[in-house]
Structure P
């Protein structure tokens, strides 16, 4: 006998049929075994109702993973954890710099650089033996926010000014200049069409397909401290304000927190499982 199909409500108001394989995939990506993922799915399917919000499904799955193993829940919550890095965009810029450093680049954050016409503050510069990437980071606190065509036009103009000066002053260099726009959410369809035309490199949560921010984070194994479920919001703010962005910073940052021995051990255990310290 076929199971009843339920339509669920997405964050943008659209509805779609609940897809079990989609949930299983996200649970497995978080590190859950097939047995754990299917146990969570069975529980969720038992709670499904017509018109249920996907945010409710997400929250239920998160809580079930948290009960099983906090590090599973932390990975599952990665996208929202990055949104909790704010309200300013600086921790996100540091996070992006750390990712590219892990990929073998030499990085700088918040650097004033001369263009052909004016000076620009570049959020992140990542350089290796093949290329110099100058990045504009657009950080959003809400998952439905997009970087639109206006942003793409603005960043393209800045990168063209920077590129003109860099190529003039590095005429003998074999390196390639690469302007880049990075966001933690999405690009509008018009923005993607435009950046393809002008050859501006872009990086969003799931774009380019298979090479988006989510996939890169999985590959390099870096996670922000906002992923950790064993820390309070106050603890996390204190660590962020002290410049501790990554969960691999926990061993040196935890001494500044007033934690009991048991909680300290839980935090260190979760950080170890999540970040493989």
Structure Q
């Protein structure tokens, strides 16, 4: 049992799980436009894995005690995993279009300025920007990037998908901000810091309503697609409403982060 727990902890806290979530969101976009290739999704998977681990290495001293201890124990394996991920990124990069790579640059810049704040000009110090940066970066990487990589000029319906993805990521980020309420710098001005937990949850529910309303702005949609989005909205809303500042370490990191995986499974099952 202890060995299984160690494996689960490594899977979650080495960012394999969040990378799998990004893979699933990218695959969802590809399936929506009728494309079955995996190169784009695999590139996003390894890019997420490496970037999140890189950020974790830089900010490890700011993590809570139990996580610092786990990071020290798993340090060697984390480094091996990250280097392996970097090699895969290099491999897949040579199979990408230049235009697709250029699409990623704004989101790369966001990450760099967020991780390496430049004194008073740090974008991370702009009130409320953390949630926006995370949501727009995930939406850009999992929606716009796969479109351009597959020679598709974004259309109106694609921007609706982009906006839906932005809202979805914003919603599932709120439980993380609630969890980190006592650890995040006050300068970040996250939703829970500015409005409190209850109002943040209400804002998240409004985002979910907009997420569903946008379905009807698409030129075509089917009953199965609507059903899947409603199920995802309900699951996201339940996890949002149940989130607390004293949540279990697996609550957001595993269960909330599993929602994109559930989304892809539903699409594969119902379509």
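Determine which structure produced the value 16 for relative contact order in percent (Cα under 8 Å, 6 or more apart), calculated from the coordinates; the candidates are P, Q.
Matching structure: P.
Quick one: helix-only ellipticity at 222 nm (-39500 (n - 2.57) for each DSSP H run of 4 or more, over all residues; to 500) came out at -23500 when computed from one of P, Q, so which one is it?
Answer for the origin of the read-out: Q.
Determine which structure produced the value 20.6 for Kirkwood radius over Cα pairs in Å, calculated from the coordinates; the candidates are P, Q.
Value 20.6 for Kirkwood radius over Cα pairs in Å corresponds to P out of P, Q.
Each value in this text was obtained by applying a stated rule to the coordinates, not by laboratory testing. Bear in mind that the values here come from a model prediction, so they are computed numbers and not experimental data.
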